[in-house]
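Just so it is clear, none of the values below were taken in a lab; they were calculated from the coordinates. Since the structure is predicted, the reported quantities are computational estimates derived from the model, not experimental observations. Cβ atoms are built from the backbone, for glycine too; each structure is taken alone.
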Structure 1
Amino acid sequence: MSPDYPFDEAATARAVIDDSGLLVEWNAGAERLLGHPADEVVGRPAASLLVGEVDRRTLTPDGDRWDGVVTLRHRDGGTVAVWLLAHRLRPQEDGPEHWLVVTPIEGDDPRPPGDPLEDVGLLASPCAIAIYDDRLRLRRINNVMAEVLSLSEENVRGLRSTELTGRQQSHDIERQLLRVLTTGRGTDVRTYVPVGGDRTHAWLARMAPITDAKGRVRGVSVAAHDFTDQYLAQERLQLVNEASVRIGTTLDVTRTAQELADVCVPALADFVSVDLLDPPEHGGEAPTGRLSAPIGLRRAAHSSVNPGSPEAVVKLGHLDVYPTPSPQADALLAGHTIVAAMSTGDLEEWLAWDPVRSERISEYGIHTTMSVPIQARGTTLGVAVLTRFKNRQPFTPDDALLAEEVTARAAVCIDNARRYSRERETALALQRSLLPRTLPRTAAVEAASRYLPAARSGVGGDWFDVIPLSGMRVAMVVGDVVGHGIQASATMGRLRTAVRTLADIDLAPDELLTHLDDLVVRLSEEAGTEAGPGEVGATCLYAVYDPVSRRCTLARAGHPSPVMVPPGGEPHGIELPAGPPLGLGGLPFESAEIELREGTVLALYTDGLIETRERDVDASHALLCDALSSPSESLNETCDRVLHALLPPGGVADDVALLLARTQGLPTSRVATWHIPADPALVAPIRKQVVEQLEVWDLSMASFTAELVVSELVTNAIRYGTHPIRLRLIHDAATLICEVSDTSHTAPHLRRAKTFDEGGRGLLLVAQLTQRWGSRHTTDGKTIWAEIGLLAEE
């Protein structure tokens, strides 16, 4: 034997038996004990070496260890009564189990006088003590160690550490013993020993060399301290810490519930289900009063040590009703944790009520459940049920405290997620109420739109609108308020209302943005922050299209330029003066005018469509043009194609607004124009020409109203306006529009004429005869217009 390997394989009889009872290993010590060489017995049934009738439990013992005295056959025909110790060897991976059978042969060899191993005085210690000799065979153990091993010193004397337990940890201990024996330096070793396959005992083994009078190492002493309680406390603390990290990573209720279930498996249970009360409708607060049975709970999550959670009776997302008695209902009604076990009969009444669960519990051998109410901020949210079947140990009070601590942390996260969901739904409802439900049908454009809220940060301040204007023109607007949440949505609503109000007085796009900029500056000042102007910010694109002239005037305030797709042409961006974002104050805005052929598609959008993490703006703009390159007849289909091409499937980081408009032109045959000299005597001939034109349009039923309106507007223009004067009639399907333009910038206003007033009655008459009327300023004067409803005339 060398110092590096002091083991004598023949000092212990050792054999290994497979799960079918055949001998698969046979060492020199076994041959020395019974005389059979290995080649004679390996492959034979181990029972053939036994003498007489043997208890079946000796051949197939329960548990992981067996010891006792048996009578074995010797090769010479005699018999040998031997004490045997058998250990179940569990494979590292899936595979058959084996049994290691050992017995010492040289345990009672006499030791010379003065042997230091006999003089060790530690055996009276309250710690578990073991003494190994220079061959690392067990020489002495004290009563405490014998109690730990449940074996007597007389039987185990002479065994190696690996033969005492047969566990993998014993090999690590033996390596440490060998190092102490060869180096003469002591060491501390921590080892964790499974007990019954479900529990773990933690030991601190302090190993020290035993020397003789000359200082030579003659053996090793091992003092083992049981620190299982400290180990379990540390495990519980680690699980609580893990729960604080793993639970609540998102503001999603279902995801948070699943994180709770995953944390508890397998650390606390073999199967965990999380059932939640349905939130109140319409975003109300959850009830805080006492619950009453039966209780309806919806399965939010479950997790199991078995793939696919076959133990689950309720599917994810399904609602189940729990009466009393049941662990779920009882725990929620009592407001505290309830442990129910098959051994105590607590589950029998529930199993009688639910035969499906009874069958599932019997199939998987479920023996204990622990129901923990999920409560946060005085509100009951649901219940978590922890179940054990592979772990044969019942739940302890420490397990209940740990489950309550983990569940309490999860409850706060679930409540936060539910509150966030409720607030987000409220913000979405607010924003949907502020956005147009449907786009108006106009003779100028055919329009379609899409709005997508941000996936994580919630709703924002993106908006769009289509606003009918006088003269069959239409305004298109897309804007984006800085920030997210209800505040951004509220600001968006105020800006959208302001745009519609400013559009109604027919301001030019650049003038409208100037007024809108002043409003944003005032909103920022009203916010009362120390950040100064710019705390409330927004961008906006405003365009006005005239189907008669087929010209479009656009202006933008820090907003992306639109994309234009002419009929039969390639999509390209429209070059517009950039303009500062709204809220800076005092900076000018410029507009640009372009001609649009009938059938041209305009794409107006917010920056959330093209500014993504996956690509830069130029690449997104190229994708947008590609998606618009072949617009279908349906603009709704084109909207969907654009969103599918540019947005990631998992949701967008910023909210997105998209507005597509296909321009339509008004035929020249439906527009009549007259240039009128400044002579009141010509009003009558003008009225006659108007009546003739209405006959051509087959609108004779509107002649009377049209004559009165034209007469009043033309007379006012001749009397108060500036030459040249122009009269224009526009025939729409349901409207006849009368417009009178002159180069004066003074606009009339409606007033109530008094009894003896000689003037002021004309516009009042116009207002009563028409659907609506108004005035708009142009670059070279003003236009007074009035709309006559043709359907009303019929």
Structure 2
Amino acid sequence: MNASRNSIREIWGERTPYYDQWPERVDQYITEEPDKWVQSACVLCSNGCGIDIGVKDNRIVGVRGRAVDRINHGRLGPKGLHGWKANHSNDRLTVPLIKENGSFRKATWQEAMDLIVTRSKELIARHTSGSLAFYNSGQLFLEEYYTLSVITKAGLGTNHVDGNTRLCTSTSAWALKLSFGADGQPASYRDIDLTDALLLVGHNMAFTQTVLWSRVLDRMKGPRPPKLIVVDPRRTATAEMADVHLMPRVGTNVPLLNGLLHQLIEWDAVDHDYLEKHTVGFDALKSTVSQWTPELVEKVTGVPASLLLKAASIIASTPSLVSTALQGVFQAWQATGAAVQINNLHLIRGLLGKEGSGVFQMNGQPTAQNTRECGANGELPAFFNWHNEKHVRQLADIWNVDPSIIPHWGPPTPIMEIMRYAELGSVKMLWIAGTNPAVSLPGLSRIRHILKKNDLFVVVQDAFMTETAQLADVVLPTALWGEKTGCFTNADRTVHISHKAIDPPGEAKSDLDIFIDYARRMDLRDKDGQPLVKWSSPEEAFEGWKRCSKGRPCDYSGLSYEKLSQGSGIQWPCNEQYPDGKERLYTDGYFNTDYELCEGYTHDLTTGGAVPPEKYKENNPAGRAIILPCEYDPPLGFTDESYPLLLTTGRVVYHFHTRTKTGRVKELNDAAPDVFIQISQEDANEHNIQEGDLVRLESRFGSVQGPARIGGIAPGLVFVPFHYGYWDGEDAKTAANELTKPSWDPVSKQPHFKYNAVNLVRLDTKLSELASKTKDTLRSAVKSAVQTTKETLKL
């Protein structure tokens, strides 16, 4: 075995101080010497680190970071170094499966696809294409998303299409298009190397993007460390390093951000020239935030006025600022409203489109950006606007179809509405690709009931027999990363290519090949009678996407497989004007908000109501950013005598999503094999709970049990990681979403995973052998890593 470090213990690796550039540090983990290395990028967080796959005898035997890649300069985190082992897990699906009389039997591809196509055609004939729904992932490749988008929009004409990005980054997309006119992160990761201050809101970067956090730590070790403000109700590894740590009560992100905005305006820390030339809506914002004095913010959020002023003074005086937001914003109360206020902080200070300044409405998945760009989240691809008839006609011309077949009669259907339609019986076929809703959706008892319905035909496309696949009627075995070729785009618009390194096991196929096969068997055609899907390879699909994106904000027309295979990823837009990609958006202060260009029109941040297109056109921002204020709307359904505590959910550093892959890797699973329930010392004392005691959480929707982990969290708040999906009887469930409520943000339709009322019960039973083994593993590793880092940085 050859490893550059023990990444389970040394999560972020050694420090390489940043001076004028980020030094290379090639992280590697191999089990034997490879015969060859194949270019790829990591797909186990949204960072998108360049990676080489080591291959020997048609097996992956290790990985190493790509030193030339602009994203990671050779660095890899624990998931990137170890996650590849899931490819060779002995429980991979290798043949199609069909359920008969409650049990699965092996089937041929011909049988499985004939059954799916026959059922599709029957349902369309009897109930229209609105009876078909598709739910996909944030982990497929660009070519696969785009092909699915063409099939569903130009072939079937169904509006019931969504991605599991609805659970993690739909708020990101909405915040970007509401403020700036279109999706797409304005900043570049290189801005982290240059900025004077960082504001991380609901974003535990140390756990969610370990290599990006290494970049921050290296800045801190350098000669000009940035100031760091962290907003998080838990004392995370990220918060441990902050100059200012703000711990607001759950559900109060909007008043906290309104308080920061109020203070900047009160101190006149505002770029009036930028506001006048490049924005609209400042006066309304000024009026809305005028009441949010430090004293009122403290009363509502629990954040001391002195800390709020300290954070505001950093934001007011810094020459440059990078802000990030993730699930602590996106999955919380008033999600879109809060995310937009982060944009507003940058707009009123004029800190966009400049070196060291910008916003990351961060992605949570490696290819979430492609889900949104390609229309696999239900929107139209290439940021075309379904409200705009001209856009619909343009897209119809690209696909050579009649515009009437493209769904544009109403907004796309988010997954929770799709599940409701399935529950009511109007959706009769649900095709799930690369995601695990039987663990990841809120209100799991209800979700399992829906997926088990006799009148719902469920197709699951996956590499493993997940909790969702167990409930399917047909299971299609798929290739994983490393077993197929395709592209994906990370959270700073960097496009990577991942080349096929090995063959998939057995008869497993790539998602692209499955979608193309379905289109052929369904005989989907364009207006001239030619096949609708005109490609049969990943590269041909990529060329089709380039034609679709040309001239749009996410322009890929200057990219090619050859160009992407030269070493590093490349940012979009990449075209004749920017042949090497454009590092930052909006450098000229011109935004994508013009009526004829924008991806969508304004929405009310409180109610979610859409502004009519004609009203938007009448007040056309014409290239100026839109400053949208948000009034605080106190959350409903909070604590009472029966449920006195608040629940929040999130990640641990060693796992990705529902552990479909990372749970099958010994090193990662041993580091964090089971659920835990984190409570404050104050709440532990009140309930007579000791570290490691078995406890149960109960909500109005279900229960979860696990060992208690005490400390590092505000009193009254409980944290449960969402990765663990198995259940063992009614009283021993471990999936966090047994507890969460089926409610969502009115604008982004992103579920509220970050707040719910719960009750805590101490159980007489002590920990199982497994729980005993694991109660301190993650905590000790992180504590050691944080302490080592702090000592190194002399903080």
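Where is distance in nm of label points 7 Å out along Cα→Cβ at positions 276 and 364 largest, in which of 1, 2?
Structure 2 gives the largest value of distance in nm of label points 7 Å out along Cα→Cβ at positions 276 and 364 among 1, 2.
If FRET efficiency 1/(1 + (r/R0)^6) of positions 308 and 396 (r between Cβ atoms, R0 = 35 Å, to 0.05) comes out at 0.75 when worked out from the coordinates, which of 1, 2 was used?
1
Which one of 1, 2 has distance in nm of label points 7 Å out along Cα→Cβ at positions 20 and 516, as calculated from the coordinates, equal to 8.5?
1
Just checking, which of 1, 2 has the largest value of FRET efficiency 1/(1 + (r/R0)^6) of positions 188 and 468 (r between Cβ atoms, R0 = 41 Å, to 0.05)?
2
Compare relative contact order in percent (Cα under 8 Å, 6 or more apart) across structures 1, 2 and report the one with the greatest value.
Checked 1, 2; max of relative contact order in percent (Cα under 8 Å, 6 or more apart) sits with 2.
If percent of Cα pairs over 53 Å apart computes to 48, which of 1, 2 did it come from?
1
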